[in-house]
1. Looking at structures I, II, which one was mean count of other Cβ atoms within 10 Å over residues 161-168 calculated from, given that it came out as 15.9?
2. Here Kirkwood radius over Cα pairs in Å has been calculated and equals 22.0, so which of I, II was it run on?
3. Among I, II, considering only Rg/Rh (Cα atoms, Kirkwood Rh), for residues 121-216 alone, which has the greatest calculated value?
4. Comparing structures I, II by FRET efficiency 1/(1 + (r/R0)^6) of positions 129 and 249 (r between Cβ atoms, R0 = 30 Å, to 0.05), which one has the largest value?
5. For distance in nm of label points 7 Å out along Cα→Cβ at positions 153 and 361, which structure out of I, II has the highest calculated value?
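Read the figures in this text as sums done on the coordinates, not as results from a lab. None of these values were measured; they are calculated from a predicted model. Cβ atoms are built from the backbone, for glycine too; each structure is taken alone.
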Structure I
Amino acid sequence: MDLTAPLPTKKLLRAAGLVARLLILVWVLKALAPAPPIVRLGPPQTVHTEQPAVCVHTRLTDEVEEWKIQRTLSMVREMGAPTIVEFFPWPYVEGERGEFDWSHPDRIIRHAENQGLDVIARLGLVPHWARPPVHEKVTTFTYLTDEHFEAFADFVRAFAARYRGRVDTIIIWNEPNLSIEWGDRQVDPEAYTWLLRFAYAAAHEGNPDVTVLGGALAPTTEAEDSLYGMSDIRYLERMYEAGAAEAFDALAVHTYGFTLPPQDEPDPGVINFRRVELLRAVMEHYGDGDKSIVITESGWNDDPRWTRAVRPGQRIVYMLDAFDMVAAWPWAEQLCIWIFRQPLDLHNRRDAYYALVSSDFYARPIYEAIQAYARGWENPYAP
């Protein structure tokens, strides 16, 4: 049989007919698909709250649908939280060097403004052009060498200038005391301090009124020579020894309670909520006590399958007690809960049990308890 001979005409016609039917089916299905919702900004809103320290870490970075961004921020306002922390990755804006696409942050900030929310912007990650070529070295999105510190600072300057008067607080990097957040390398407090110096100067050039938050350190008890990270306490000490005091306006801190109540005594060997007090002691030791602390990540988890989680009722009590404690600390500004909502609960089971609202916008009991606390209402879950 000659395999190179053309197919019979009837088979060609049959195949062509099948393709035509498939194309018609695709066209019909697209025509029947509902149109995407039209998102319009409503009248400017105001946050009504009696607890200005209440803050949430939103996760709109990878939220595709605009109506979900709007709904998320509307629920934040309705809960009584006047401030959000949101992540704006450098690669999303400057995918190619010198070419800026601001559509991602523009959209989120526009909706946050419309809801009357203040935004703390977390800046980080590294675009491909600021990392070594793959054939030379395989790196992660958090791998930034000192030769590109100025390039990151240029992005920080551009961000600060563009959103001057709209976003006046910026966090430089995230958890640099963890190897996974420092390009899967040994962490380097001195190098981070240099990055902070570059970014601090650039941010204030773009917006002289900006508040630059340094640190955003992860709570960990890792040894100084660990391959996985370094104790946040020792890391902060080395930052100060490297001259970091002149490179940030306030300190961002992450502090989690896990199974311990917020009142648990601070201990360098224990990760608990009051670990933040040990970082405060470091600041005062180095003569930096005039600066404030912003807790940009915190909370308790109620995953029934995790040994470091608590029961939902405990979580409510612990979280409200933590807010009261922060309100009593004169050096603390906000307590930002990780996490308000994630785009898809199945993507990260652990974060789904940190969330206050499910991905399909079901308000969990802890949302209602915090709302009552912030708005001055009776707690529906009071014991």
Structure II
Amino acid sequence: MVSNTIKGLVNLGHEVSLVALNAKKNNHENHLPDDDLVPKIKYRAYDIDTTVTLFGVAINLFSKTSFNIDRYYDPGFERLLISEVRNTAYDIIQFEGLLVSLYLPAVRKYSRAKLVYRAHNIENQIWERLSQQKVDPFKKSYLRMHSRRIKNYELEQLTKFDAIAVFTQQDKTTIQGYGIKAPVEIIPVGLRLEKYVPDYSKTEFPSLFFLGSLDWLPNREGIEWFLDNFFKDLTDGDLPVRLYVAGNDIPDRFDDYEALGKIFIQGEVDDALEFVNSKAIMIVPLLSAGGMRVKIVEGMAMQKCIISTSLGAEGINFKNGSNILIANNREEFFDAMQRCITDEEYCKHVGRNARRLIEKEHDIKVVTEHLVRFYEGCL
């Protein structure tokens, strides 16, 4: 997503620097920007280990902030940022997400640039929705505690930026409802559409797939709900279709869901777009997230037939039954899957409509031009 934005800005003739805080968790490699992009920008990266430990969680119980935020602070990265902004007179400095807003005071102190916050989600809403899904009173209370801490921090940070960019109208309404005075602009996800070339000859039909990093709690919660609800249907034949689950940081316990010839827990894939192209029907059973799901936009660009919750499709200008199927409970998911796996032409029709929507509203050139106008209004 960040790579697409940078590519769009470079193509419009702007000079861009990327200073990246690379979170190293569970020994997964961090991904550099595209090879064709690195020579065109000033790129610096800094690795930190954000692995959650039991000791760290226990210590954080006595803190006023959430461990999910605190673990992203590193004094070495702060020094790197200070050196960067002191040595270059930037017009705009954009912070990608709440976690890097920890470094806002240092950047503000040493730079006269306008500081823009790119809100990927309303973070406190995610934790509040996660708590609502829990039955265990301890887990519910623990998640609500973090929701309150994150909300306090999030509201404090939002007041410090010169401007805010969001993905969805819902997020804009929420932020303005907090009384934030800075301008808030809706800038949707933009894609370099030349990268998304579907090839039906290499697609297995019927097939279901889920793709997403399971170190993000809403993803893990959503796919667990799906597997718990449809395991028997997938393995006993009521849904005669294979399910493939792929992504980073899949817990070992997910191996218990594997069923020979029926359910495949694949883990990390080498080429995400190749994986998406090889499968027919994308499921997005998100129950507690917000913002715009990049994976759905990418799936639509690949002409996938997608079944998603309303929350998962938030911010996308979809038409249910035409360019996506919306399902918000077990019965609706079952009916949608049953229809899709028995009608290949319908799936292709939905996929083609989805691609047309992305070409109209999510082409990186159009989105970047919008972003530049927003930047110019801040100066």
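1. Computing mean count of other Cβ atoms within 10 Å over residues 161-168 on every structure in I, II gives 15.9 only for I.
2. Of the options listed, only II reproduces it.
3. II
4. Checked I, II; max of FRET efficiency 1/(1 + (r/R0)^6) of positions 129 and 249 (r between Cβ atoms, R0 = 30 Å, to 0.05) sits with II.
5. Between I, II, the highest calculated value is found for I.
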